[in-house]
Every structure is written in C-alpha cells, then in structure tokens.
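Listed below are the structures to be examined.
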Structure P
Amino acid sequence: MSLDYLEPVSTEVLETIEGLPDHVLGKNIEIFTEDSGLPEISNIKICLIFINEIRNSYYQISKFNSNEFRKQFYKLYPGNWNLKIADFGDLPSGKNVEDTYYALSEICIELKQANTVPIIIGGSHDLTIPLYESFLKFDNLINIVSVDNRFDFTQGENLISSRSYMNDIITKSPSRLKNFTNLGYQTYLIAQEELDLMDKLFFDSFRLGEILNDLKITEPVFREADIVSFDMKVLNSLTDGTLLKGRPNGLDSKAICTMSRYAGISDKLSVVGFFDLPDNPFFLKLFSEVLWYFIEGFHCRFDEYPVVTNQGFKKYIVTMSDREIVFYRSIKSGRWWMEMDNKNFIDNKIKSSTLLSCTHQDYLDACNDILSDRWWKATKRS
C-alpha cells in the first residue's frame, strides 16, 4: 500500500496539541501517530501530507519546518465544517528524486480512488510533476492551474528543475494535458519564448496586475482545475516575511487567501500543492490562514460538477454579430458557464468540458459583442 511510505507526526507536535484548548483544529482532526497508526482513509475528505523534497529546486531554499507549522496551524479554530480532516504525516525523501516522485504519485492515486483530496505541503515546485503523473492512471484529460510569478517553461534546461518542470509535463507521451493556466505571472520575469509558447499552445495566463485589480476573475479558472499548484514565491516580500530576500511585487495576503478559498470550493479539484514555502515565523502564521481558507472553501462546495444544465440552471441566449452563445447561471451558487461550439455533448458527463466556466462579466461582455479570450482559446484547444 502506497500510504506505507508515510511517517507519523512527531511526538513533539502531539505534546503541543495536548496543551491546546478543546475546540481548536488540532483537537478536531485525525492524526497519523506511531501509537494509533494511519487514520481510516475511507472516512477522510481532506488529508495533509508534508514533504521536503527540494533537490530539484532551481533556487536555494531551505527545508520547510513542518512541525513548527503544525503547531501554528493547529492553534486555529475550525469553521462550521462538516467534514473529516486528517494529518497523514510526512513523506520522506527517497534515495533519489525519482523515488520521491514515484511515492508521491502512488499516494495521490490511492487517495483519488478513495475520493480523498490531498493537500501536499512543502518541497519545490517541480513536485507538480508527480501530481500530474498520478492522473495518468485515469482516462480524463487534465487541467493544471499554477499560481506562480513565472511559467516554468524555461528553455535550455536539460535537467528537470522547479524552473522548467512544465517542459517535462507538456512533452510527456501520450499527453493528457488539456490546459495549463498561470495565475500571477510578472512579465519582466518571463522570456519572450515562454510567452510565445503559451500562445502557441492556447494556454491561459493572467498577469499579476489583472488579478490584484479583480480577484473574482480567478474563480472560474479554479473551477476548471484538476490540479492546483501554488508556488509561494508568488507573494510579495512584505506578505511572506522574506523582506529584502523576496520580490517587491506579488500577491498580498488577501489575494492568496481568496485564491486558496476559490481552489477549495472547486468541485472538480482532486489535489492541491503548496510549494517553495518560506521558512520564517511570520509566513507560518500567514500560511496557516491560507490553508484554513482552502478547507473553508472545500466545506462550501456546491456539488455542481459535472454540470447538468437542465437541473437548477437558468439559460441565457446571447445573439452576437457572428454567432449565438448560450450561458447558464446556477440558481444554487449564482455561478456562470458558457457553452462551447460542440452542442452534441452538453449534459454528457464524459464530455462535460463543452461547458466553460465564466463570470457574470463574460455574459455582460457577450451582450456587447465581446467574447472572452478564454472562450477563444478553449475553442481552439478542443
């Protein structure tokens, strides 16, 4: 069993939890301990797995102190959550990086089969590769959303690293990658060749300024995601506590917590990873809240995937100058979808991708004869 790769939570953390008030998170989740063993997976909706594999990191980063983070996170009080959460302990690094990739991929496969969403915490951003590989066992095409200030398509990298891991994913054969979306890139950190490649493959990307101007534009992107991968270098240095070592521009605390909640609320999401984590006391407090908001979002899921448009949806037909576009608004959640050109597969669970998640603004723009770039790119990909 792949979960045998995991190691229990340390007694140091357990002793800290013992001294906390009864209603905090640490007293209300199941924890993998040496004495009690691994929690029964069939009852768990979300599990935390910590990892410190950084050998393929492009940057000089320190290992994330998972025990100190646990002490901070488990002090928080849960929301009104009706779901079981577990700490599945730590995944030790293998003899080589490929061993770690294999173990993490196998663990994610087992958890996906059990309908448990793993939150992978720590390590470098190249660990997105085993998250992607865990989906290759299944038939579905895969949408990856990366929250990062770069695309990680760096040219000329012969070896896999946290700056070039996407090269490995897009060149794998057979390819199961349907779409890759970057949220938060900064143009001055991106080579023109990377921008050209994103355009050539019809991948989506949103600049940092666009996101900070309107965080709601990211929600439909997360709604389409199977995998969400956060590179926490996307934060500005005042937010992540790195000060002079970090970048002056980046996401702030409000943005990262909001986006984490959007990721959690996505009915389609099966795994999320938080990588390249700074190791300082201020960041531990922030990241505790980021993780809290992911779980809050998960609790608020609407169970609207796959979308069945003849049940609980209102239909809107927009006549544009050169086409008609059909929109659907969920009566339950108020969220919007727009129909792709192929009408044969609407309401077919296998071909549910013919509906593209969107915003109310996309509907208003269509009424003014403007179609979103996401619609055009999705049409070309299909």
Structure Q
Amino acid sequence: MNKKNLKKTNEKEFQKFNQKNDIFNRSLWDESIKSKKTEKFYQDYIKPPEDQKRPEGFSHKDYAFRNAGWFMSDFFSNSAKNNGRSEGFTDYFSVQKEGTYTKYKIDSSKQLTKEIKVVAKKLGADLVGITKFNSKWIYSHKYNREKNDSTENNLDKSFKNVIVIANEMDKDLIDTAPSALSGAATGLGYSNDLSSALSLAQYIINLGYKAVASQNDTALSIPLAIEAGLGEYARNGLLITKKFGPRVRISKIFTDLPLEHDSPISFGVKNYCSICQRCANECPPRAIPHDKPSYKQINISNIKGVKKWSVNAEKCFKFWASQSSDCTICIRVCPYNKDFDKLIHKIGIKLANTPLKIILIYLDKFFGKRKKPKAWWANK
C-alpha cells in the first residue's frame, strides 16, 4: 500500500468531525455566519433572481440553468424533509427498494470486486474505488436542520467496506467561474453522482446485501476517496484525480458486501502543490493557505488533529453568499484542471511528478483563463 498520500493524524488531538460544524449547517445556526446574504443565497437556489441588470454570468438565464442542474439533487434532498432529513447533505438516502431475502452466492471476492466496478461504470460512475470502512472519517454526530439539534451518528456496524465513486463536472462550465453557469456544473455533478450511487446501492441490495448511498452526509468523502485510490489531496482542499483533476463530485456506498480493497495512489500532487500557489493567489477571499500543511485548526469547520492544507470555510462561504452562487475559481485555475484525453496534458501530468514541474508551473500561467459566459452560450 502506498501510504505517502494518506493524511497524517495526531491521535492525541484528533477529533471526529461533528456535522453541525459544517459551514453550510453553521449558516443556519451560527450568528457569526448567518446573514441576509446567506438567506438570499439559499433563496436564489429555490427561485432564480430575475433582475435583468445583473453582471454577465449572473443573469436570470444563468441562474435558471444553474438551478435546473440542481433539480434532481434538490428533489431527493427534499424528499424526506417532513421528517427533518436532508438526504445527500445531512442524511444518507432512504429511497432504496427492498431487496431479496436470499444472499447471492459469492465464489470469489476478487471477481465480485471487478464486477462491481463494471456495474458502477455502466450505471454512470466515471471513477470507482473501494476501501475498508474507517470509522475515523464518520461524523461523530448528524445534524437535523429542521430541529437545529445533533444526534449521535450511529451507522450499521455490519458495514465493512465503502465503495467510493466520482463523477466529472463539465469543464466548459467550470471555466466560466465565477458565474452562476459554473454553479450549473456543480449541480449537474451532484445530480449525476446521486443517480450512480443510488443505482449501485440498489444493485447490491438486489443481491441480498446491505447498502447505503451517501453524498456529503454521514462521513467525510475526500479521506475515503483517497483511501480508495481515486486521487490525492491538494492545497485547495479538494481531491485531485488523474483523469479529471479536481473537477469531480464524490459519493459513497457503505456496504457489507465482501470486496477487495484498492490502495492509495501518488502521482506527484502533494509535491506540485507544495510549490504551486496558484489557487491560493487567485482565491478572492484569500481562503486558501499559502503555507505548508499543518495540524492547525482554522475554525470549527475544519477537522481537528489532521495534518493537511486547510481552507478557511468561513471566508469561502461568505464570498459564495456575496455572489449568490458557489465559486469554483480554485478548480478552474488548478493546473490539474485539464482535458487529460489530450496528449499534451497526458505528458504534462507525468512531468508534474519530476523536477520539470517548475517549468510546468510557469507554462501553466497560459492556461486556466476564465471563459466569458456569453462565449459559452454562443458556442452551444
């Protein structure tokens, strides 16, 4: 197993993350975060702004498209709202159908693992990896937004494995950031990802085993994705994958299905990020650190006792609220935000893990420029 990419933890200081302290949940109860701007931020996802004098990229049409991209995710998220659940965000999905009472006979966990990955991709997943259930990354408490209270996060103890899937976000839309259009890429990513996760969970249930589909709820996604071999952790606080860079959304399926595990991978991201400051330099609210990875907990929206680059979620979210849409600038400008189907970028990602990365950092200044939203609409 390649352990270089695993996050270091200080066991004396480490504390499991409390979901109540997630910045989006804090915006509902923490008076230092909650404001008229944050309230409008959420309201605009329900009904798009109609002001025709808004800046380019934030027009009525742009917001309408963004909100359409979020439709499926919002539909499932609100499906059990009357029970105080926000599925995919504070609670795992509960929409699965009942499976069989007889378990499918498994002759080879190795063969089954291969088949699960094939099925996952046929069901829409772009990337899939498998890791053991690690309770360290499970939230200590789950948060009920309707009642504004927390309860202990008790997940089925029979779950031994986690299938982690990732789906690409549209590069052309991301390249318009900051804009409501780039928010459409995020919403579509969530919507496509939940379709893959729910379908794969149902397949496992149909085999007679247990499976729970999860997105931002229940557990931290990025550490599990790293352990499942999907990519490395970056300065901007995101997962960097070999195929799509940081341009992915992540889902998990917790299951008792006997599967073999993937190993963490390393392809030079940490070393590249250690000298590349582009995301930090171009972050408008200066929420991304310039310094080295550390155990420092910036605020309660950061996990405690993990050595890593930590983004200041308070600064980040306040900027989101100010423009009434999510911001993906750190994804757009990231040197790994490339089309790796192109030969030149395939060569680049290999060179990024060599001393030549210094030259690549210089050359990358010519990439990652913002695409004007009007140009995006004109090219469609």
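Readers should treat all values here as calculations from the given coordinates under stated rules, not as data from a laboratory. Note that the coordinates shown come from a computational prediction; the quantities given were computed from them, not determined experimentally.
Things to note:
- Structures P, Q, by relative contact order in percent (Cα under 8 Å, 6 or more apart): label with the highest value: Q
- Which of P, Q yields 20.6, 68 [Rg and Dmax of the Cα atoms in Å, calculated]: P
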